[in-house]
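Every read-out reported here was derived from the displayed coordinates using simple, explicitly stated rules and does not represent laboratory data. Here the structure is a predicted model, which means the values were calculated and not measured. Cβ atoms are built from the backbone, for glycine too; each structure is taken alone.
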Structure 1
Amino acid sequence: MTTRLTPGDQAPAFTLTDDRGARVSLDDLRGRKAIVYVYPAALTPGCTKQACDFTDNLETLTGQGYAVVGISPDAPEKLAKFREEENLTITLLSDPGKEMLRAWGAFGEKKLYGRVVEGVIRSTFVLDEDGVIEHAWYNVRATGHVAKIMRDLGLTVH
């Protein structure tokens, strides 16, 4: 069984490569609030919708003090293609070994079309300025989730 993070937990550390080849770590997010979301695969319909929703709302989120980071097991080259094809402005990180995904409880058994399979569990985490989990949502839907996050955080569009 996958261990899941809950509010009050310290977010497990990570250092991953972004779509431009730069290394990004959890420490790079400290000092500001962050939304870290995990998605199964770039350039798929649901993941594209979710990434575009975050991009469309990025100005509001950053204006409220949030950094946004999307993480998948895709290679940095695929993430670069994803960014280019969809005009994404959010940070995209690659976890091909799935170490971060496992540590955050976002990889493990899940139901897919009625079958139990092992894979990426679409998840979203809100961190405070010290890297402490404020919210952890697992098995989220790609469509409408960004709006739900913004409602739950009491964020308003400016």
Structure 2
Amino acid sequence: MLVPGERAPAFTLPDQRGEKVRLTDFRGRKVLVFFYPKANTPGCTTQACGLRDAAPDLGDVAVLGVSPDAPEAQAAFDRDFGLGFPLLSDAAHRVAEKYGAWGEKKMYGRSYQGVIRSAFLVDEKGKVAEAWYRISPKDTAKKVLRAVSDR
């Protein structure tokens, strides 16, 4: 698990348009990197739309969503809900693993490996400012807004 003060793991992933996005592209800005299990599902939609709606209050904070979905699924998610921020495809879940956002989950008495809904506020120098593991979809925007206003 990442803790505040640690360097955020670097990554390069394709977005919903197939363009490569690097964490380092945002050096000098705060970045929210949030991991969600699956595009166009109820919890993920609540989380992404909450961040979309909070964007005007986030100032210059860049928002990056990451899930194992293919770029085509990410594009449909963005199109369906007008999200307006990069949705990155981490199909091999390597980035999620680096962030500690991949692990054992349980549903209906069955265990499996998957995305652990998490969010990370990365500061202008590329260090983790905040790390929220197992964050609630409806609380993501509130926590980010609070963290940004406290800084």
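Each of structures 1, 2 was scored by FRET efficiency 1/(1 + (r/R0)^6) of positions 64 and 112 (r between Cβ atoms, R0 = 35 Å, to 0.05); the highest score is held by 2.
The greatest value of distance in nm of label points 7 Å out along Cα→Cβ at positions 56 and 88 among structures 1, 2 is that of 2. For the structures shown (1, 2), FRET efficiency 1/(1 + (r/R0)^6) of positions 80 and 136 (r between Cβ atoms, R0 = 35 Å, to 0.05) is largest in 2.
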